[in-house]
Structure 1
Amino acid sequence: MTGETTPTATDLGFVPFDCDHHYYEAEDAFTRHMDPAIAKRGLQWANIGGKTRLLVGGRVNRFIPNPTFDPIARPGSLDAYFRGKAAASDIREAFGELDRIENHPEYRNRDAKILKLDEQGIGGCFLFPTLGVGMESAMLDDLPAMRASFSAFNRWLDDDWGFAYQDRIFAAAYISLSDVDHAVAELEWALERGARIVNLRGAPVPTPTGNVSLGDPRHDPFWARINEAGITVAFHSGDAGYGFFLEHFGLNAEFEAFRYNPLRSLLNSTPVADAMAQFIAGQVFHRFPRVRVCTIESGASWVPGLFARMTKAFKQHANAFPEDPCETFRNHVWVAPFYEDDMVEIAGLIGADHMLFGSDWPHAEGLANPVAFVDDLAGLGDADIERVMKTNGEYLIGAPA
């Protein structure tokens, strides 16, 4: 059902599954379980000029302007801005009035989160980091400390959220492929605790001898275990380490959320498309046919361009691919479009059965009312709307083998 001004789950006739919810990390998320021997090489807090700053590897990190999340923006406060309906000479104007995080226990407490899901009419959700999706790139010059930091982070995540809380909140363990043995061990640890989804950085994999493709066979032990377990791998947007690309154009390489630059907004550098290209070209899905991948909070405007490149490549070099790479994509990749994307176009390319509903709640750039995402599915039939809003997400979170 579409066209409602403020739709609810009752209006829909089914209970949606939201593939993009977030927590705001506790201040000890990376430190509670960190190995004290290398704690100074990881994340720390410092008072600098009367303000609490995040230090990563001893350097001030600006991935999140306010990493304590207090105060915090209201959910959906940037909705009109991201739809191109409101201009702002300063992004701070678009955020509007901020709120104290203590007023929103659902941002950091799983039982309060369950009550909020009930209020929103959401049956379940994937749950992702806010700060965490920028920290792997921030520690690329110290891979052992980076892996230790995310091991500590995952143990905090298990403490505070769990990996399948009440079979409604499915938090994504964060794993780096920078050492495949460590990645497999971390995956096994998460699987033992009920994880149904893991998150990887959508970028080439850093190793002690340089970057390698996500599709490189050296990662096969990890993909073999994913294939066997039957769980979903998510690539949630964040800092993909594309600073080298920005530096090429004389831009600041440091990723800062909400820092606008007109040139940066127009450049054609799309980490998520490159990540999926690495899978396709590396034939990961053919070596491990049960692997299923979803892209979250990266929108879908990159899909037509990637499909055009894959179509041309297959026509020119069919022998380089086991099958039409567009079909490989359609069979193994699920995409969560932004609410401002052309949903009908994306459904025509990948099928509505591979599109996901993601509200990005409670982020400012997301939706204040998650279920309102249905209004942006106008043009799809009722059966396809239910697939996008409910069935596809539930399929991806199905119990592992």
Structure 2
Amino acid sequence: MDAQTLSIYLHIPFCRTMCSYCAFNTYTGMEDVIPAFVDALEKEIRFLANSKPDLPVGTIFFGGGTPGLITILQYKQLFAALSDTFDILPDAEISLESNPNDLTLDYVQGLRDVGFNRVSMGMQTSNPHELRLFNRDHTHEQVIEAVHNLKSAGFDNISMDLIFGSPHQTLETWRSTLQEAIRFDIQNVSAYNLILEGNTPLKDDIDAGKLPEPDDDLAADMYDLMTEMLADSGFEQYEISNWSKPGFESRHNIQYWYNAPYLGLGPGAHGFADGVRYIVLRSPQKYTDAMNANSEKLVFPRTPAVSKAIEVSKEDDMQETILMGLRLTKEGLSREKFKARFGVDIVKLKKDAIEKHVEYGLLEVLDDRIRLTESGRFLSNAVIRDLI
């Protein structure tokens, strides 16, 4: 996908449960709130498109809390707004992030009919004890059924999210989770090292000594095991946390890693377009009220629901480009594209930091790019921090 083709992210903020490893909010009375939210989201779609018509869109991603709470009829409403107002490319990647227990056969057939062609599913782990730690309301049996339903409905681009480094997780339980994910014959695996942030039940239990602290050395061993097992099963690593079968890389996420433009819609969404980074109001009620109360014309990509918009400086844009580009393990950061965007060669600009990490064996410099070595991938945060 061309880096200047737009991506659209639509954030669905509603959750059935409070996740133990993040800080999503739980909303009650959703049957009353969601229809009004969907109407407001449709208004935001049309507002953005009308403020800058005919934008080519290469990817669309519905994610956030529990997008499976949106009905098929409501997705039809949103898809109609998107197709009416944006120039959606014929081969656009259109993804849904979902929990396994939402993916009944009727529902996934409806998703396919509406226009989705990719599903990203939160499997997390095949171990029941680890699932309980995350306060997940699905079982591994539901993951198996969800994959079957997706394939029966004609989905041939399925991604799974996994988490490693959790309390009491061992190398063997992680191996078992990887074996299960591979056995499903899916196209993409996204795997994330557990990070404890915010006031979550899991972090509270660890802070209180009820659960052990995550083991960084064990997590590194888990990452190495995953890299080996996925490679042996035909997956190619294209980003620090992502592996895919050839040709099934997440085009939507690659847009982020190119630091290319994308629109964020819905409560709490972030966006970046026309040199502006912005944040949408986090509260669904305030978001809905804003989209219903205000129709004045604003400068793209602002909408009545945007709470903060900042013109990105050249320095900040450069840092973001380095931060995101080095996550791409095969491509790395293009020296030519960096120079075209900022007027300077990254190797000359960051000479001392690059030479240091080349000497450590964590970074390599090629004629056309710089990229992390295999050893540097798990230590990417330290390398990138030095370069920005």
Structure 3
Amino acid sequence: MPRQSTIVQVFVASPSDVAEERAILETVVLQLNQIWSRTLGLSFELIKWETSVRPAVASDPQTAINDQVGSDYDVLIGIFWGRLGSATPRAVSGTVEEIERAYSRLQRDGAAPEIMLYFKDAPIAPSKIDPEQLRGVQEFKRLLSPRGTLYSNFEDLAGFESSLRAHLSAIAQKFAAAATTSPVVAQPTLDHDTEQGEDDEDLGYIDYIEIYEAKMADMTMALDVINQATVRVGEQVQQRSTELQDAGRNDAKAARRFVKRAADDMDSYATIMGAQVATLSSARVVAMNALSNALALREDFIDSDDEDLRNLRNTLASLAEGTTTATNGMTGMRAATSGLPRISKELNRAKRSVVSQLDAFLSEVESTRSTVNNIVEAIDRLLPRH
């Protein structure tokens, strides 16, 4: 017997410099549609100019896009990095015009479309930086806050994918709840007799939660190792400083020996940091990806009690707050290390290694914070409002 399915149209708007993110969006939609077509009786239809717009004659290219895309889609996803896009006769860029049209419709209708904006906060190769375009992005972002428009930041592709999957899960469950006539199948797995190319396509909600918890434990352990190593190297540097002062300026051999020890201590610390930051990064990617998958599957496994979701939300919010403390501490450590005097080539090299690893750690912490904040926002969408 044929089953009804709710089709949610998603229009993606972006300049040309986020092609990888557009590809990830398409992949995530395809993956989640396999789940939602069975669990929620719902699927997303992605609308993008590459596949949804044909050559046409119009007063300008953006008008042709506007006419063919229309304004009846349910969700708009905007993605920005270092470019705002080319100006149109009506707006600073075609992408901005598309978002302004969606915003005007939202103001008029009050309910649709859902608008989800993402800004990539990652370095841009100097040869690819267009200062005017970059200023345009920052100005557009600045103008969003007075409107009350929410947007999400991300630092890397993994963070974007996890955030996107969590947000789309919240949107999907909202539309599924509204479509009361759509049948829901209680088993949120793919058909076992369908050939699948990915090993994880048989995983379910419980599996993803277990993966998330295991990887969060790995992250906690890595942070513990980093904290212990940081305390230890601080004590060692203090000890070497005392030894240098005791040796005095007249004992050059003793001074070089103590400086060499300090360099060795710092090299050892940089090595530990490098290994643990790599662990943090890989565990964060897997943990957040598993959690966003779990949120996509959650609807048919959990009863009406949302206490578990609230607890998860509070745990993640605490994690995001904790990253601020970690950032402050390591920022001070970096400043102290980079400020060490140029005493010897061994110490200078060790100093650069430590600063490099501290920069990598701070970058990883920022990626963790932005991804966690985005998933917290997605959970807030899932929780009923009182």
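Of the structures labelled 1, 2, 3, one was used to calculate mean count of other Cβ atoms within 10 Å over residues 122-129, giving 23.8. Name it.
Answer for the origin of the read-out: 1.
Determine which structure produced the value -9000 for helix-only ellipticity at 222 nm (-39500 (n - 2.57) for each DSSP H run of 4 or more, over all residues; to 500), calculated from the coordinates; the candidates are 1, 2, 3.
This figure was derived from 1.
Please state which of the structures 1, 2, 3 yields 16 when relative contact order in percent (Cα under 8 Å, 6 or more apart) is computed from it.
It traces back to 2.
We did not get these values from a lab; they are worked out from the coordinates using the rules stated. Everything quoted here is computed from the prediction, not taken from an experiment. Cβ atoms are built from the backbone, for glycine too; each structure is taken alone.
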